[in-house]
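Participant: For reference, the structures are reproduced in the following blocks.
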Structure P
Amino acid sequence: MSVKFRKVLLVLAILSLAVLQVAPGSAKTVLRVAVVAGDRIGDRGFTDSAREGLVRAAKDFDIQYKIFECKADASLYYDRTLAAAENFDLVFMDPGYFFDKELSEIAPKFPKVTFVYIDGTSDIPGVVSIDFKEHEGSFLAGALAGLMASNPKLKLGKPGKVVGFVGGADWPVIRNFLAGYEQGVKYVDPSIKVESVFAGTHYDPAKGKEATLQAHKRGANIVFQAAGPSGLGVLEAARDAGFYAIGVDIDQCDSQPGFIMASMLKRVDNAVYDTIKLAVEGKLAKGTVFPYGVRERGVGLCECKHMEDAVPKDVFEKLRDIEAKIARGEIVVNEYTPTSK
């Protein structure tokens, strides 16, 4: 081996050593993110929305992620939550109120893990809460239903003074949807009656459909659903009986084109993305409660492209004005309380 070649090797070795001697802590840390979902991918609801936020975050930040699907099976809640806690840094509980018991048992055992409670607030120390103001979004859905109920341009069914609401399980969060919806209806027309029916479960589209047809028989030609997977039955009922539904959580307009007037959005995707961004930047403080209302673009109403001929433009102009007033605090939407039934 020539002396010149030995010198080249020596120089390369020194350069390699210099590259390896990086200052401690300067190497990028990949954030490990998990979502423990009460349902499954493809639920056209919270799980799909959370996944959208994860995928968007993965494009912008150095993260690894996994979704633990519980598939509406409560027997899987504990094991899925434990597996997420053992292997990930940031764990979203989606929605949090499905996992109250499991979170109370597991979270204290993993102080280095940041748990995020989606759609409500948790009193467990250190848990981050994403508190959606669904009553504000539902107010917009109610205003739309009220503006269209007796509108002579209503194409399906007969204009009247009755609108409907179908809830899934009778939970406080669903009552909060109803409270906002009723306020929105009364804001635009106090004479309109709201027929509300609960399916009794979030996981039976057949019961959701049955509940919707009950509201329709009572005169409702526009029905807003807040029923999880049971809500798919609400949308089917609108198609089969020839009236309008208003979707929930994500844009459900394409589920039954021509029969869904709009969808009230809960932007779980935005909340997941925002929280991951804070975590990556080292700005996510444990125990923080993040409100997501109209002002924060956490809830809102999306127009359906299939409804351009069915909903007059001036109706959506009025809704945008109402939305702006909520954001500015000029319209205050009251939350549900047990005495407000």
Structure Q
Amino acid sequence: MAFVGLTSCFLTYILIKASSRIGIIDVPNHRSLHNKPKPRTGGLAILVAITLGLTTFESGISNELFSFFPYILLLAGMAVLDDIYSISALRRLFLQVIIASLVIYKGLSINSLVLFHYEISINPIIGGGLTILFIVWLVNLYNFMDGMDGFSAGMAIFGFGTFAVLAFLKGENGFAFANLVIVVAVLGFLIFNLPPSKIFMGDVGSTVIGMFVALFALWADNQGVFPVYLSVIIFTPFILDSTVTLIKRALRREKLMEAHRSHYYQRLVLSGWGHKKTLVIEYIWMSLCSFVSIVLFKVDNINIQISVLGMFVLSCLIFLISIDKSTQEIQT
């Protein structure tokens, strides 16, 4: 496993030195949180390290789970082309929908909704639509949220790390190992991405990680490892921020595909908290989400589950409302 992290770390270092020659640089503008041009190729290092890790230990991973890997490589290829040639948002969305449809065709779909001890079956057509929405939204929201030093990488480490813990508790060691490969690969990149960062993961990293989140969450749900609602809880810091921000911008009739600084984490940075303090707060929130998901997974008493989930939802709402009030003066 160590070679996965070392590979990611080494390739990230090489890409920092070589990205200016490649020409894939993130040049700051009035919507950026950074003020110096930085490489945005770190996702390539993460992807290569993950590929090496998963293929080297393929025998320990479910063949069905591994069969979805080509779709991730296809998304990564589109992201590389987008970095070079700037593919339109509509074409990217079209390809994402095609890939999501292929995932359904191969048998991975939302067939039911499980909450606590209750399960509701879903019509296959409705389930297919929800699956496409789930995959496309996770891929894009991870891209939307990749705008602060150490943020996206940290969410990946907490998220997939928690997936691994839940898988170990369920006895799914192969699935747990696949998640740990991603954790270690991202750790190798994070060394250079903590504030003040030297490199960003870029679209390649954010879309690949978003796709892994969607696929692993769906696979775990289909295989009975853990229900999909726990995946939503684990990635709440990204899902809630991006979804609420999108809804608020839609209500204000803003152009949804236009760059902005309306996300809650962006507003915290701009309000004077800076990258480091904001990152610490976000990491604490991520750790809370991980803890809550593990508690809900381990506790069988439905009254305790409802109480824990209720307190979690309330704490998230209070957190967002407090940010709204403290950053009202921030113009996005």
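Only the coordinates and a few stated rules stand behind these numbers; no lab work does. Nothing here was measured: the structure is a model prediction, and the numbers come from that model. Cβ atoms are built from the backbone, for glycine too; each structure is taken alone.
Participant: Have a look at P, Q and say which one yields 24 for relative contact order in percent (Cα under 8 Å, 6 or more apart), as calculated.
Facilitator: Source structure: Q.
Participant: Suppose helix-only ellipticity at 222 nm (-39500 (n - 2.57) for each DSSP H run of 4 or more, over all residues; to 500) works out to -13000; of P, Q, which structure was it derived from?
Facilitator: P
Participant: Where does the value 4.4 come from, among P, Q, when distance in nm of label points 7 Å out along Cα→Cβ at positions 98 and 314 is the thing being computed?
Facilitator: Of the structures listed, the value fits P.
Participant: For mean count of other Cβ atoms within 10 Å over residues 202-209, which of P, Q scores largest?
Facilitator: Result for mean count of other Cβ atoms within 10 Å over residues 202-209 over P, Q: largest is Q.
Participant: Out of P, Q, which structure matches 96, 42, 38 when Cα extents along the principal axes in Å is calculated?
Facilitator: The correct label is P.
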